[in-house]
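Enquirer: What follows is a set of structures to go through.
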Structure 1
Amino acid sequence: MDARFLGIADLTETPSVAVVVDVMRAYTVAAWAFARGAEKIVLAESLDGALALKARHPEWVALKDGPPAAGFDMVNSPGMLRSVDLAGRTVVQKTTAGTVGALAVKDAELVLCAGFVVAEATARLLRARESDRVTFVVTGEDGKADEDLACAQYIAGRASGAGTDAAPFLRRAAESRAAAELAQGVRRGVHSDDVALCLELDRFPFAMVAASEDSLMVLRPYPVSPPAEEDHVRSP
């Protein structure tokens, strides 16, 4: 597999297959939202856009980075989200980097959003699709976030069929700037378990596929078959 690792600003053309990686914390939060029963996640282009969607759909759950704010129901924290019942709900998510990255490749044939919690399922889907060329969008720190790059490189290795050891990649993520800022309380809207939850490898058995629906970029969980059944996985 030909894997490219680019920051959002480095995307000069629309890739065929894109994997948008935000470990700390957008796509860890998204995975937890699905695990807590959410039907879909709408990726908002801006805070105002998220609030406008919430105003039109009061029953939707809106969340954002940083501290709590008027109009938003929650913040972008897996530690806080893991105890919330989201059964059948639609979530509107706006984050600093993760949602921006997904919207930057919205015209790709296949857009996957990922973190370590769905790494193996994401790799399996790429293998099942026989994706020869994949662009990994490293969303954090203008493409330099080591937790996102480490996760992207790990998924690329697994998607290529290599027996990739997760330990060094998880170590890099644990020692990243983002992990330190979350642990030290530099960032707001943080739960003490957030870093640990972001580093849980393969917590969930689904990949996450984003696609345009009624002019919105919508993320949904996509169950992936066990390895022995990979040949039978249908393309999303």
Structure 2
Amino acid sequence: MPKWFVGSSKEYNFEMYSNSHLIIIAILIQGAAGIYFFRNKIKWRTAEIGTAISLMVFEITYHFWMLINGIWETSSALPLELCNISLILSILLLLTRKKIIYEFLLFTALLGATQALITPILHYDFPHFRFFHFFYTHLMIIWVPLYFTWVHGYRPTIWSVVKLFVFLNVLMPFIMLINKLVGGNYMFLSHKPTTASLLDVLGPYPWYILSMEGLLITLSLLVWLIFREKGLKTLHVVRHHVNKRTFY
């Protein structure tokens, strides 16, 4: 088996903010800028479907990699983390272009995947397979909703925040049940991570879960404010056309 596909990270120890990590962050920014500045030229249906297929291939290969290296476990390998859910939503959005999927993904991607990419919990550096899997999937999770925002003109509404809150709170008891059955800690609903994190300032278990919900609502409202359809501008344009018609 090639070294870049083995389960050990001994020869590929990842360090946060190393050269390889900084390059990925630069690619994230450049990719987002490219989507924005070329938004009128990149509405490619073939690329959307191709990206969805590539994400599925990467994820299936990732699970195959865990299996052959003996590290696939129900307590950690099920697709129940927020970034796993965002990946599934990204694939569905690319294939279906459903607005309601975008409404969930915009928030989960920008609030979850962005943090995961900037402060990754990762042990494998370039050029290991896991390095490429982790960063490719997280980059796409972020770029896909930005693409649908700037290229297709999708926008969140205040009701999008409500839908996200309901969606995650309906999902939460099921994930808590699965955590109990398999001894997992998906979405950190069983306990805080063993390493230092933002959860350390949100109170003890289980109260930090409520703190996370409050933080989620606050940050989701911020994302909505940034990406919402500018209502006053739209209303001004409509009034301008109405007045122009009345005048003539």
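Quick note: the coordinates plus some simple rules give every number you see, no bench work behind them. This is a predicted model, so every value here is computed, not measured. Cβ atoms are built from the backbone, for glycine too; each structure is taken alone.
Enquirer: Ranked by FRET efficiency 1/(1 + (r/R0)^6) of positions 55 and 159 (r between Cβ atoms, R0 = 41 Å, to 0.05), which of 1, 2 sits at the highest value?
Expert: 2
Enquirer: Name the one structure among 1, 2 that distance in nm of label points 7 Å out along Cα→Cβ at positions 71 and 95 of 2.1 was derived from.
Expert: It must be structure 1, since only it matches.
Enquirer: In terms of relative contact order in percent (Cα under 8 Å, 6 or more apart), which of structures 1, 2 is highest?
Expert: 1
Enquirer: Figure out for me which of the structures 1, 2 the number -0.40, -0.58, -0.69 belongs to, where log10 I(q)/I(0) by the Debye sum over Cα atoms at q = 0.10, 0.12, 0.13 Å⁻¹ was derived from the coordinates.
Expert: 1
Enquirer: Can you tell which of 1, 2 yields 3.6 when distance in nm of label points 7 Å out along Cα→Cβ at positions 15 and 47 is derived from it?
Expert: Derived from the structure labelled 2.
Enquirer: Moving on to the next point. One of 1, 2 was used to compute distance in nm of label points 7 Å out along Cα→Cβ at positions 87 and 127, and the result was 2.2. Which label is that?
Expert: 2
Enquirer: Also, I was wondering about something else. Quick one: helix-only ellipticity at 222 nm (-39500 (n - 2.57) for each DSSP H run of 4 or more, over all residues; to 500) came out at -21500 when computed from one of 1, 2, so which one is it?
Expert: 2
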